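Next up: the structures, one after another.
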Structure 1
Amino acid sequence: MRGLVQQKVLKILCANCCRLVKVFGRREITHVRLLSESNRKLVLGIETSCDDTGAAVVDDHGNIVGDALNSQTRFHVQLGGIIPPFARDLHQENIENVVEKSLTNAHVKLEDMTAIAVTVKPGLPLSLLVGLTYAKQLALRSSKPLIPIHHMEAHALTARMTHGVRFPFLVLLLSGGHCLLAVAQDVDDFLLLGRGIDDSPGDAFDKTARRLKLKNIAQFASMSGGEAVERTAQGGDPRAFEFPAAVMSHHRHCDFSFAGLKYHAHKLIEKEEAKYDTAPDHIIPSAPDVCASFQFSVLRHLAQRLQRGFLFCDLKGLLDSPRTLVVSGGVASNQFIRSGLEKVCAAHDCSLVCPPAHLCTDNGVMIAWNGMEKLQRGIDLRHDVDSLDIQAKCPLGVDLREEVHKATIKLRRIKLL
C-alpha cells in the first residue's frame, strides 16, 4: 500500500513538486522532490529598464521560485520625476543585493540556472546598461546562456504564466513610458495596431498628481502619481468637469495621445487654484473631482482605441474564439480603468485578463518568464555575450497601424459609467 502511494506521489510531483509537502509530510517526499527538481529548468530574470531593480527565478512550470525588488518610487516622487543618472546610481547600488536575494529566496545558486534573461530594450539607456553589464558578468561566471528581453513583450506575456492565456490574443500595454495595442501571435511575433504618439498614460497621471501636489498628503508621499490620482478620484465625480469629449476621435486609427488631456488637466487645476485662492503648498478642495474627471477622460480615450482594435481584428480575422484581451503595465493596476475596459470587452465578446498588480509594474518575474518561454522555443540563447547591447527605443512587432487607418472603422458608443 505504501509503495502505491509513493508511486502516485511521484507522478503528481513531476507536475508540481512542491504542492504535496503538507499532505504527505516532508520525510516521505524528500527524495522524490529532489529527483523532480533536478530535472526542471530555471531562468534568472533581471530588470533595470527604468527605476525599479528587479530579479526573479521561475521554473518551466510557471512557478515563481524566488524574487526580489528594490523600488525607487519614493526617491523619485520626492524629486518630482525620474532623473536618469540617479536611477542608474541606485541600480548599481542595489542590483547585486537584489539578484542575491532572489536566488536566496529561491533556495538555489547561480550554477543551478539553465539560463539568465535580462532586459535590453526599450528603456532608459543608463538604467538598461546596469542590468545588461551585471547579467553579462553572471553569464560569463556561470557559463550560462544569456537571453535578451524586450521589455514590452515581457509585459505582454506575463499573463501566459499567471493565467495560461493562449496565442493569439489582444494586448493593451499601459505604463509610464508606453501605450501599445497589439496582437500577440507567438512569443516573439507581435502585430502593432496602435502606439502612443506623445505622452504615455502613466506620465499623464504622474504629471497631473504632481501639479495637484498630492505628494503633500502624507499617505501619498511614497506612492506613484498614478496610484495617488486613483485613490483621490474615489471620492470624486467623474462628470464634474468636462474634458475634451473625444481625443483625436476624427482620426480613425488606434494611436494614443495624452498630451492634450494632461494640458487640459493642468489648466483646470490652475483655474481651480485661482478660484479657491489656494496657498502654494495646499491642495484644491476640488481635487477629488479633478482626479475623477481626468481619470474618466483617460478611460474614454483608451476605450475608443480598444474598440477600433477589436473591429480591425474582426475584419482581418486576427483573433480566435474564445477571445482574450490582456491588459498589463503599471496603469493596468488602476481598478477604474480595468472596470471600464471590461465593459468594452463585454461588448465584443472577449474576456479581460490582468496579471496580479505586483506583476503589472516592472519586475524581474516577467523578464524571467519571457526568458523561459524563449528557452523552451530555443530563441535568442546567446553564448557570445559581448555581442549584446542595449536599445533605448525600438518598435514592437510588425507595424499595422497604417492598415488600421485605411480601414476607416466607425465606432458605436459604449456606456462606460
Structure 2
Amino acid sequence: MSTLTIFSSLPAQATETPVGHSRPIPAVLGADLEVPVKGGRLVTYANLDYAASAPCLEPVSAAVTAALPAYSSVHRGAGYASQLTTARYEQARHTVRAFVGARPDDAVIFTRNTTDATNLLARSLPEGTTAVVFDTEHHASLLPWKRSVRLAPPAFPGAAVRAADEALAGIDGPKLLVVTAASNVTGELWPIAALAHIAHRHGARILVDAAQLVPHRRLNLTALDLDYVAFSGHKLYAPFGAGVLIGRRDWLTAGEPYLKGGGAVRSVAADVQEGIEWHDDAEPRHEAGTPNVLGAIALAAACDALSATGWTALVREEERLIARLRAGLATIEGVRELSLWGPDQPRVGIVSFVVDGHSAREVAEVLSGEYGIGVRDGKFCAHPFVRHLLGTADGGCEDDTASAVRASIGIGTTEEHVDRLVDALRDLAAR
C-alpha cells in the first residue's frame, strides 16, 4: 500500500462545530490529581499555571496511544508501519496548517517549541536583516537576532503601531517586525493586524509569537496577513515536545539548513568537501534527523480537539472565569494586578500580580504548600518587561525581588480553583 493510499484513509481533520451544534469541551488529564498540603491533608490540585505548560487533553493522549503500536521511521521506510507513520506525520502538518488558516503554499516546519521555531527563522533570514522587537517580548523573541532595533514598551496599542512605523521607516535592507499576539506576562492582546499592515507598508515581514494566543483564541494567518507564526505544543494541551513555524517559504528555502544531517540533503559527494546538495523544500531542509513524530501527532490532535469543540464555548468560559478572578483580586487590599495598557484591554486567561509585603516566591510557595494551588513566580522569561511593569527597569537580572506571581487558566479550570486562589490571597494579605 502506498503512502498516498494510507494518507487518504486517515481521518479528515476536524473543523469547528457549526453554530447551534456544540460539542463538549474536552477533558484534561490530571483533573482529579490530589496533592499534599500543610498538615498532611490531600486536596484536589488547582492548576493555575497553564501559561507555562498546559496539561494534556484526553483526545491528545488517545491519539498518541493509537499511534504507538505502529510507530516507525518516517519518509524513508518501505514497510507498512513506516508508511503509516509517515502518513500520520504529514497529516499532522496539514491539520496544523488548517488550524491557523495558513496559505496553501506556506511552509509548516515542526520544531521543539516556540523558541526553537524563532531561532530557526533567525538562522534563515537574508543577510543584513534587521529585526524590530519590543522590550515587552518573551526572551525567545528578544534574543535570537544578529541585528535588532529594540523598542520601549508602548503606552497604548496605537503607540505600538506608531513606534513600529517609525522604526521600520528608518531601516534599509531586509527587515522583520517581531511581536507577540498575547503577552505571556499580562495576557493582553496586541494589535497584530495593524502591525502587519505597517510592516508590509515598509516592505518588512512580520513574525508573530502565538504561543499564548492559540490555546485561547482562533488565529487566521491569511486573514491577518501574517508572514510567520510560531507556537508550542506544550502550551496547546499537547506536552509531547513539539512546536511549529509556519510561514512564507522563500526565506526558509534559501536559508542555511537549521540542522545538518540525514533528511536535509538530496545527495552527498564521496568527498564531502566536493559537494552537498541540500533539499530546496523548506520542511525537509530544516527537519534533519528523525523528527518528533509523536509530538507532531499530539500537536495536530490538540488542534483538532479545539477546532471540533468550537471557539465560542471555549472563549465564553474563559472570559467568565478570568473576569471572576480579576474581580476577586481587585477586592483584596495589597494585591496589585500588572498591566501595560490598563484593566479594560482585551486579554486571554493570564493575570500577573504582586502582594504587598510578600515576595513572589513566598506567595507561590504558600499557595502550593498550604492550599494546593499551582502558580508561576518570577520574571516569566520576560525580564525587561516585568521590571518595567514593577518600576524597577534599572535593576539587574539578579534582583530576585523584582518578580511577580502569574495565575493562568484554561480548559480544566473551575470556579472552585479561582475562588480558592482569591480566598488564599486574602488570607495571606491579612497576615
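Derivation of every value follows stated rules applied to the coordinates shown; laboratory data play no part. Predicted model, so just to flag it, every value in this text is computed and none were measured. Cβ atoms are built from the backbone, for glycine too; each structure is taken alone.
The value 17.7, 55 for Rg and Dmax of the Cα atoms in Å, for residues 168-279 alone was derived from one model only; which of 1, 2 is it? Working through the options, I get structure 2. With helix-only ellipticity at 222 nm (-39500 (n - 2.57) for each DSSP H run of 4 or more, over all residues; to 500) derived from the coordinates and found to be -15000, which of 1, 2 does the value describe? So the calculation was done on 1. Looking at FRET efficiency 1/(1 + (r/R0)^6) of positions 80 and 200 (r between Cβ atoms, R0 = 41 Å, to 0.05), point out which structure of 1, 2 has the largest value. Biggest value here belongs to 1. Matching task: 73, 54, 46 is the computed value of Cα extents along the principal axes in Å. Pick the structure from 1, 2. Corresponding structure: 2. Match the computed value 3.8 of distance in nm of label points 7 Å out along Cα→Cβ at positions 312 and 360 to one of the structures 1, 2, and report its label. Structure 2 accounts for this read-out.
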